[in-house]
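> Next up: the structures, one after another.
FYI, it's all coordinate maths here, none of it is from the lab. The structure presented is a predicted model; accordingly, all values stated were derived computationally and were not measured. Cβ atoms are built from the backbone, for glycine too; each structure is taken alone.
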Structure I
């Protein structure tokens, strides 16, 4: 009995004594000096975190694995719960807490539930050693007493590398516990958009759209059709899919070959047309880089995207939503969009959780939940817990998630608890309230000013081609092509944009006209009269009918004037000869340049040099001299004859004298 009793008291007093010693060791944790030993390193992996409810007696239980992944032993390893009692109720505070920009709370009291001793101070936790631990605490112990908020929570693992009392944090878990209150409206919007591949109607750079339609866009379209999810369609994508569904060609080196994805496009298009339009919206055509266009002072980019997007059929009834690159916009960008009073713009750098309509006008600013955490691995449990914390702090204002990939979709599906309710994107936009959005400063890459300046030259090339080939579709192709080149998708893919620019240049660039329209003329013409006709032949090797004028520019217009030809039309693959009628005012050899121009005088090529030899004026002079000589000789003979006749008459009229 005595022995048994003694054993009982040893067991009864042993655990409190261990807890007391552990608490004492925690109290001795003080900063070490500069010459102290290195801080031990342990890896702590979160296995699970469960919350039974929000009442004081409900518990939070955490399971983790502690591993010594270093090459040095660690002594006195012990784990203890840690938390902050301050409720987090807004995304800004949550981001700061996640980044540990402010105090992260304190360790809890070392009770059996909150604390575990892994090795004593004299026992090594050897390299490669691993152990599992489970800790828990009630809401009352944690001080978590506010619903509709998130709390910072985790585990700290302490240890020492030299068996001393200089304990330090060797590893930790930092996460969040979400305590839902009222139901949170959740809008999950699937973005149907891709990098443009279309060059002009019926012609594509490659087959990448077909790969997208059977891969990423197939997955997203399926998600967009599920109940409770909204969707956004890029008019540019719809334009491309419709074009491929009708049959198309693909560039292959210097040739074009039939596309292979017609049926793929037709099938995807048929499924898209089944989406619930009450849950849908549209973006600007091609999702232009509005931030870059604003910085480069290029208002035409926005105007063009609007106009071209409005021309895509069956979309005008959907709300217009602007999606800037990186979901980041500054005040300059917001001012750039001021004319879109009936639209909305999605951003991640808004300080508000509500949809705000600027008092000064312009689109409604809609906050978007961050898709990635800066401190967690995508798809991890920690990432899911932070996602839930973001959702709970959104509160009655609700949350918008933008889904652009299979990863985004998986994260969305993994964090849709039963304390959220689905709300459509149009219904979310309808909640906009008057206010002044506060946009934090964030730097994201954009297209360069040079990229936007390049659009002017390309637009000029389209206009010139249309003038030369008025029956072509160059101008109708110009707007969509320039809008595609303004897409924010090129920010991360400059080579793809360069390839598209090159493809457009091969179709409408200046060299196309220079190489495709040929002028043939003799290098030397001889004029045998004051005016002559000289033939010049023009060949049209383009695929479009052309209208041109032949102009011959004289090096000396005072001596040789050459009027331009009339406007003449040449069908594709045909040639036509026109006669040029120069007019000479003096003889000699005169140089000239024969060239082709548009109706308005836009020069197509550098021209062909010719030489005109004027010989007719010397012959005329000799004829004039000869005639003059004949006239002079005739006049002289006639005068002599008249004089002789007069003299003869005078002699016959005289009377002779008689002799005396």
Structure II
């Protein structure tokens, strides 16, 4: 075949007008589809996610482009990084394809840059095909339970494989037909060209044109299919990571109750735009499903299904929302669509959550926390409908009238300390107090937890720490009230505590309860109370390091350690409790199979402590079986809720601070007056 001046002349590709119209039509269709999705975002509740831009960019690079969380599952992480990186590299190829179709002979990256890109594209196209093969093998043979084998997933893998195969075939046919257009920087394409070199020119031309158009149509169809596919995350994942929650994981939003006409979320229209974007972005990877304690124990809440239901509710409501936004509807008519609560989501689903946060730490694209969404729905049920499990009424009444969910008299709050050298802030007067010991409701009233409170007192006295308690002036932090949806009660309790703490000029607080710790540290600042808050195990670790505390009495046991959700996942405190245990002579730690950020919840969080667990297997028993199977004699705990829940499942429970007290010199364990 005689040499011709351009690739288009060689291959007979249709002219730029037809090509341009086709691309323009595809772009118009994509813009229309995306505009509908974006207009829904704009029509839902506002939420500020445009702050701290520098931090957002860093997080996007770390989690979206470097795929940090994907490699918790190594196999999935490898093929996903092949697919993701390949698509990023192919963006340049897509631009080149469009420009070259409109301007024959044009090259987006000429010279050395083009050669380097050609090599990268060639390598990554092969890696994308390898990634597709790995994904197919996983779905066809391994079939992990976290994945749903949907037709949509198979179709997406087919489109990806077709896209890459068609491009490689087109480039190979072109190189075989016109060797002068071949590149030494494309080894895979060169190999294909060699395999095709024996075909006649007419067949190579037909092969090239078919592959070229297949690749182009695949791209244009793929882009327009995604906004209607469950793989919409291919478009929305990067922006969703950029708009991730930067506030502490344990900080829920604080609504202005006096200025609010509606409380919580009951309709799609009540969702924030970020919650809607979360639904768009769910990859349905199921990583949240296999770690969620409610899903693992047969409860109605499966976070993967929950987010999917929220997304489907948004899709169903989209026509009505868009009609209202354009003035063609009132936006309040259901038009026959299912209610968000009671339709798409059952109340049993909403009340099942323990707010352990495991779904949050597992999600690779930060569509979770489901906790925030569930809490908003609980707020609606409690504050607007007064519709909640009846046993919660006892806890609400107890917190409101006596300052504790057990409903025990507030005057008995300091009875646990009657025979101990403990002073209250009122008794301290002008004396210098190094730290306030926040005892918490469990530590004040629950028999097992009271023993830990006494151990804390003895440790602080042994170390010579000047401390005081609030005594009867302390009341419930409101953590359970907030997470059960009673935002009004939470704010009432929080304001009362903040006034008391600020009145005494408290600067530093130590507590043994991770729920109190998280609430005071992360949520009280919004109520006007900003303090340095440390967990008791952190303080003990520090005292050991400073030489103010020493352990001399051996405890010859092997112990496992159960991570409290609100201490570990919510606040990143994993080493302090373990370091305290390691400092005890003779004590050995044997880690549980699910530990640290992968630890399983005890079942008490999110107010579940005060609700009946009637469905499925009991979470505390499931966790206790894991602990027993580890073969250790006892388990170390750093949370009174965990102690109660796991203690109900098994009596052999050891609190870390009690173990620390036992390890102190015997002659001093009574404390110093």
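> Suppose Rg and Dmax of the Cα atoms in Å works out to 30.5, 104; of I, II, which structure was it derived from? Before the final figure, lay out the partial values.
On the way: I: 44.4, 223; II: 30.5, 104.
Value 30.5, 104 for Rg and Dmax of the Cα atoms in Å corresponds to II out of I, II.
> If helix-only ellipticity at 222 nm (-39500 (n - 2.57) for each DSSP H run of 4 or more, over all residues; to 500) is calculated from each of I, II, which structure is the one that comes out at -15500?
On the way: I: -10500; II: -15500.
Structure of origin is II.
> Further question: When FRET efficiency 1/(1 + (r/R0)^6) of positions 339 and 603 (r between Cβ atoms, R0 = 30 Å, to 0.05) is computed for each of I, II, which one produces 0.55?
Values: I: 0.20; II: 0.55.
Value 0.55 for FRET efficiency 1/(1 + (r/R0)^6) of positions 339 and 603 (r between Cβ atoms, R0 = 30 Å, to 0.05) corresponds to II out of I, II.
> Out of I, II, which structure matches 17.6 when mean count of other Cβ atoms within 10 Å over residues 187-194 is calculated?
Values: I: 24.9; II: 17.6.
Structure of origin is II.
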